[in-house]
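Some structures to go through are shown next.
Just so you know, all these numbers are worked out from the coordinates, no wet-lab data involved. Since the model is a prediction, treat every value here as computed from it, not as a measurement. Cβ atoms are built from the backbone, for glycine too; each structure is taken alone.
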Structure 1
Amino acid sequence: MNIDAALDTINKAEVFGANLSCERALCLYRHLGDPWRYMESFHVACTNGKGSISSYLTHILCQAGHKVGWYTSPYLVRFNERIRVLDGPTDLERYDADLTTGEIPDVDVVRLMGVVGKTAEQVAAETGMHVTQFDMITAVAFLWFKEQGCDYAVLETGLGGRLDSTNILEKPVATLMASPGYDHMDRLGNTMVEIMSEKAGVIKYGTPVYAYNPSDALLSPEDAADVRRVFEERSQDLNAPLTFIGHDDIEVLEYGREGQKFRSRHTGREYSTKLLGPYQPIYAMQSALAIANAGLADSEAIRRGIETTVWPARLEVLSRSPFILLDGAHNLQGMLGLKEALSRLSGDDPIVYILGLFSDKDYERMLGALLDDTSVRIAGIVATEPPSERKLDAETLAKTVARIMVHNDRETFIVAEADIYSAMAQALKIAEENNALICACGSLYLAAGVKSAVHDLLDGKK
């Protein structure tokens, strides 16, 4: 087996399990010797910001000298990104310079997928249950983290929580609930109560919960109240201490294109982060509280961890001249958060958008949320396509944008370029003519193509 064959084994598995329980994953892991039991874990769930929180957790733990297994989804460029091990501050320095640092090597993916694939066949033969793609990937992560002797694992849920492959943890160090929102409604439900009940399924008996304050999550007051009630009831039932963290807990001292500085209103300590989202200080403080209250890092390690945290494709600066941002906003709340950030980051500069979305998302509301903003000037919009069968074709996207922009008091140049490279070339031309910044957004699946195009097109000018 080579790496392509290993990934093909994963891709041939079911995406969603037929049996609505975690028993399928439990059975697979049991046959593998329950490798997840060999380390303590932080469990990260909810809609927007799981990756940012997991990055803060990993950076703080590493700055405190721990060896951390870091499990994320989805990947941006390589499958191996999803499973990595970072050991202490030295590995963090390497990671900051080279984002491939700590990734599971191809040879280990192949070796461990061979074991997991055979075990999956055994489970199917014995129980009739067919393990899913995410079950198999999670099993590979657990096995590798065990082999590497990790002190702690930082685990993101894939989808939902209650039925997620990671939700076999019996008592994590802490559960962190990122910003709530509407997403995966075909699987999780159509109301905020239904969706958050699924997400809250990761909360465990006696485990402290650090949750993003739903009042700050760009939800309606009714939805925010529903989120709070679901989390409070679940935590109370399980005797799990619950702490909400929001903008009222933080004082922003500086905000700009280089990053932001903020102060905790509770401790008075000051922190800085390179991540640009207005919500990032909340994610940072959720992570800091979870680790500090567990006694796993001192205040200096927490400060350094927040300061050194990086997380690709979340308002990531790809170029400073011209100024190019890449953001993985892929649902309504993500677009609202992006709009808020851009209204502060753009200054007097107009914006050129490169948009690529999925057809199974509520894309009209997402586009309306982003583009209905009088606080920024839009110099142009380039509609493109993420590399996925779920893509919304560029022509349909451009027509939808035109309908939304019809009442705009300024005429906006809108063009469809299905190829991401061509879309970036067009955006650079518009930006140069209008002294504008560029923002590529709508799906994390755009990230690899956008980064490659920026590298090729800007290097070609040097």
Structure 2
Amino acid sequence: MITVFLGASALPFASYGADDPHGLDTVYYDSVTEDGFFTGGKLQLPMEPMDGLIRAGVGEVTTLLDNGPNTNRIDIVFVGDGYLESELGSYASHANTAMAAFLGIEPFTEYQGLFNVHRVDVISNESGVDHDPYGTYRDTAMDMAFWCSNIERLLCVSTSKAWGYANNVPSADIALAVANSSMYGGAGYTSANVATFSGANSAAADVAIHELGHSLGNLADEYFYTNDTYTGSEPSARNASTYDAATMASNGAKWAPWLGENQSQWDGLVDTYEGAVYCQYGVYRPTNNSMMRALGRPFNLPSAESFIIEFYKIVDIIDEATPCCYVDDNDTVFVDTVDIAHAFQITWTIEDEVIDAFQNQLEVDLSELSLAAGNHILEVDVVDQTPWVRDETARSKHMTGHSQWIVQVTAPSCPEDINGDDVVDVTDLLEIIDSWGTCTTCDADINADGIVDVTDLLMVIDAWGACT
């Protein structure tokens, strides 16, 4: 259980102060009961400036997982605190264990291709972190400490310093601060996008995953304290609600689309289970016992949905495409998508008409379309149709990639030159004869009246010779 220090004043913690001008960050902290359930809470701590500073004094920067350009991936960066240079091997092991754990749980496994993972070898002057044990202070790179705000298991970090080291990786998105400690503890900073955990604790991997639920998935805690009744407004997180199942189903709110779904890999039946966000009554969670409530559990479907939507707020589904905006009718236009474990739905249209021959293809050969002279709008939509998301508004807004081009088709210098060899002669005449009759989309229908007949033949004869 958490332990609260009842002294007269809070323990000092580097960089935080009441006069900090940068606002407040909601910070989640968790401990574990003897039967494996999370307990803890949230509080607000002063935010530190995120000034883009890159801190020196690191050993190496190692990319553990590379799935593409960091400008369009979720780049997670491990930064260690309280590790001497001689202890960097242990730090590497702690980071690898945590990485394997979160990539081994859904929806991270399915969406692994959206992530890059890096480890920054931060070297501290002393081994360990503050207040492990209580009353011990150490000179470390990021000032990590237990007993933050007088809460034993609240493992704080200077988020400014953590990001200073994480910024050794360009375009970092999430910082995971690893304490050189076996003491249980952690924290999730929702605004700063920082999560902390103890590298050597046996539950470290689950703590890291749980804290990512807060910092990346914007999820609420699903555990509660005895006899507390919720009196607040409707929670913003997708996995907590004041609505019971009947109300939720009638107003279509929160996880209404998931009610009644029962999949064991997602913690079983989705319903409204009373007790969440630290209160036993008056507020509900989607399933009985997910990762946001207990160690060693899967996420539930509403939580997975929240994660996936948040993934796509960072990552564009289209990695690269033929540059905008004008292309010719003999070009090949392409899109290159991010790589996940299932296929995307890819729809090409020209003038809002679906091009059936190129559905779910990454490129279109425009020369195969026989477009009429003039400009045409070519568009492509790439959609992640995963069944793990039922919020169609979010799918349209965040999980759909769109590109478009103007296809320029230049009319031939003379339409009577049917075969395009710059001379009107017997070969064009033979084209007329071969196409004789009804023809709605053939070049031999020179006057575009829907039929190849004597009028088209006479036009060839009138234009006989060099085609200028």
Comparing 1, 2 on relative contact order in percent (Cα under 8 Å, 6 or more apart), the highest sits with 1
Winner on Rg/Rh (Cα atoms, Kirkwood Rh) once structures 1, 2 are ranked, highest first: 2
helix-only ellipticity at 222 nm (-39500 (n - 2.57) for each DSSP H run of 4 or more, over all residues; to 500) gets -13000 when computed on, of labels 1, 2, structure 1
Label whose coordinates, when distance in nm of label points 7 Å out along Cα→Cβ at positions 50 and 82 is calculated, return 2.5 (choices 1, 2): 2
Given 3.0 for distance in nm of label points 7 Å out along Cα→Cβ at positions 154 and 274, calculated: source structure among 1, 2: 2
